[in-house]
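Peer 1: Dropping the structures in below, format is structure tokens.
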Structure 1
């Protein structure tokens, strides 16, 4: 596999817009032998040097909370077929664990996260840019459900964070990146519509790669 046969797809959008769900659906459908994934949330800076009180003050919806340089280095290595190890982040403790996830070489790499299209150096490495433009109310309700179940938080703390950082950071940093997208998916039925749209694109990419052999 040479560099020309690797296509990078970036999937962005607000919190709980369906990025992870759609990515998992595509991997289930096409197989891990065809698609690898980098989740932007894995690249939060390690805050182990701070007290828990100070860690919880961090604005995780601000671009400064993410290590874009490490992400860029990993993408460039992936394109050169060099093995990379992705950090595994502990969202409850706000630290990088000592464990890593190895990324397999595939024809397609999906990068997904709210700020996937924010950093220009990352954006320039992405071939197909996707933005899931889902209504705020829908995303807010899903965020409440997710954080209670997956991150052991209560409704009050979730709503406080949502109103203080998630919503304003979306307006300031996430939503403006929609202008860079090649594909914008707006419907409420994103879980079906996005899969149909992106699976067609991936089939074209894979077929095109086969034709070049």
Structure 2
């Protein structure tokens, strides 16, 4: 399972072009895109589209929040939560998870340590991604530089029925392969695809698709 977070690196026309490249090489991938691009990408590709974040608020007098119903209406089937660049307190995660359950949005919950991952299993997200904050955007993959921690993460949560992923610094097909070998069901990728020229992103997408 490949999840690609566009962050705010790829927005608008760039986001759509990138999404179409991802669809060509990795049609089963999930893309987490800016709220402004959810509808366009959901309509013009067959990719599974996730929001990068939602809030637990309801459709009332709430300004400046991403409401789960609105995100779903735009075409998203899920959302990231608690990304290291948008961390949430545990009580906020719990409330937001409840709202996602109500609206039928799937959740990829990000955690920054094995300890946090084990504690947050009680939220029962569909997926959980272990990311090392120090490696994000570094080009040094968590599946290479934090092998023992990734393995502990998988071992601690293997009976949880949560699909386990890892992310941070993933930038080659070898990094993806190493994550699978450590027991992960997939990876969360961002900068290596979304913060490079489209030709370079395409090269990596092709390599991942050919690596099996």
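Taken together, the values in this text are just the output of simple stated rules run on the coordinates, not laboratory data. As the structure is a computational prediction, the values presented were derived from the model and not from experiment. Cβ atoms are built from the backbone, for glycine too; each structure is taken alone.
Peer 1: Using the calculated result 0.60 for FRET efficiency 1/(1 + (r/R0)^6) of positions 40 and 168 (r between Cβ atoms, R0 = 30 Å, to 0.05), pick out the matching structure from 1, 2.
Peer 2: 2
Peer 1: Out of 1, 2, which one gives 2.8 for distance in nm of label points 7 Å out along Cα→Cβ at positions 16 and 128 as computed from the coordinates?
Peer 2: The value was obtained from structure 1.
Peer 1: If relative contact order in percent (Cα under 8 Å, 6 or more apart) is computed to be 33, which of 1, 2 is the source?
Peer 2: Only structure 1 yields this read-out.
Peer 1: State the single structure among 1, 2 that was used to calculate Cα extents along the principal axes in Å, for residues 72-159 alone, giving 39, 28, 21.
Peer 2: 2
Peer 1: Also: So mean count of other Cβ atoms within 10 Å over residues 24-31, computed for just one structure, reads 18.1; which one of 1, 2 is that?
Peer 2: The read-out was computed on structure 2.
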